[in-house]
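Each reported figure results from applying straightforward, stated rules to the coordinates on display, with no laboratory input. All of these numbers come straight from a predicted model, not from anything done at the bench. Cβ atoms are built from the backbone, for glycine too; each structure is taken alone.
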Structure I
Amino acid sequence: MATSAAGDFRIAPSRVKNAGMWFLQAASAAMFVMAGVPKLTGAESMVHVFAAVGLGQWLRYFTGGLEVAGAVALLVPAFAGVGALWLTVVMAGAVIAHLVVLGGNPAVPVALFVAMAIVARGRWERTARWLTR
């Protein structure tokens with residue numbers, strides 16, 4: 001709890017957690033839009049990356065669509081947890097692709113995987129209610 005010269009004020013830990021979650025969700029949403037749009041628009045680098053994966057360009061569109069839809073979901077309170085859950089799965093696939101096929105540094109997919117796992121856990125109560133309707 002914090003105090004100031006103007007008086008005693010308290011910030012509930014749940015409010016701090018919620019603010020932190022929203023910050024993480026917004027920052028991650030921006031990252032997923034920046035990652036998904038080039039896939040959907042056919043950026044040459046993305047075409048080459050998915051050609052190297054070897055499963056066809058449909059996977060590029062599918063992944064880009066999941067990333068952009070997930071970014072939107074992260075910003076809608078009712079869907080933030082579900083969006084984080086599916087983006088956790090998408091990032092698990094990205095980490096595996098980097099380690100097995102693409103090579104290179106998987107730091108960004110790992111960081112996004114961890115961020116989405118944190119959001120999915122932090123928003124679990126609402127997600128569980130949504131999934132059990």
Structure II
Amino acid sequence: MIPLAESHAADLAALREVARDFSEGFNRGDVDRLMRFYGDRYVDVNLRQPVQTHAERREYFLRILRRGAMRVQVHPDEIVVRGDMALVRGRIELTRRAAGGASTTTELRYLEVALKGPDGWKALWGIDGPVQEYDPGPAT
């Protein structure tokens with residue numbers, strides 16, 4: 001039996017590796033590589049129709065990748081593992097290249113819910129959005 005601390009460390013490392021592998025797969029345009037990290041059903045909270053089958057999620061990424069001129073870098077900042085479930089909170093750097101060669105980078109924050117199964121961690125639910133500045137102003 002693997003001690004809990006070692007198991008937890010292995011889960012954290014595996015979830016960080018998912019983020020690295022996802023970034024690399026996206027940046028290479030490898031949709032099959034991306035889809036290894038999704039379950040049979042995924043809920044993308046940002047979408048008007050949030051529930052997607054595996055095939056619908058694959059088509060979603062194919063459309064994004066066909067647009068080209070976009071790179072991502074995923075940075076998990078905090079991972080909470082509770083048994084076979086995990087919450088992964090982090091940042092996504094989304095870089096778009098314009099036709100003239102200039103590029104712009106947008107920072108998004110994300111939260112995903114993942115489930116550990118026989119073939120590793122799979123994302124089940126996710127939400128992301130742009131970082132917003134917050135200034136609470138003076139106390140009144």
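Key figures
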read-out: Read-out mean count of other Cβ atoms within 10 Å over residues 69-76, computed value 19.6, structure in I, II; value: I
read-out: Structure from which -10000 was derived, helix-only ellipticity at 222 nm (-39500 (n - 2.57) for each DSSP H run of 4 or more, over all residues; to 500), options I, II; value: II
read-out: Computed 1.10 for Rg/Rh (Cα atoms, Kirkwood Rh) - originating structure among I, II; value: I
read-out: Read-out distance in nm of label points 7 Å out along Cα→Cβ at positions 29 and 109, computed value 2.5, structure in I, II; value: I
read-out: For 3.3 (distance in nm of label points 7 Å out along Cα→Cβ at positions 93 and 117, calculated) the corresponding structure among I, II; value: II
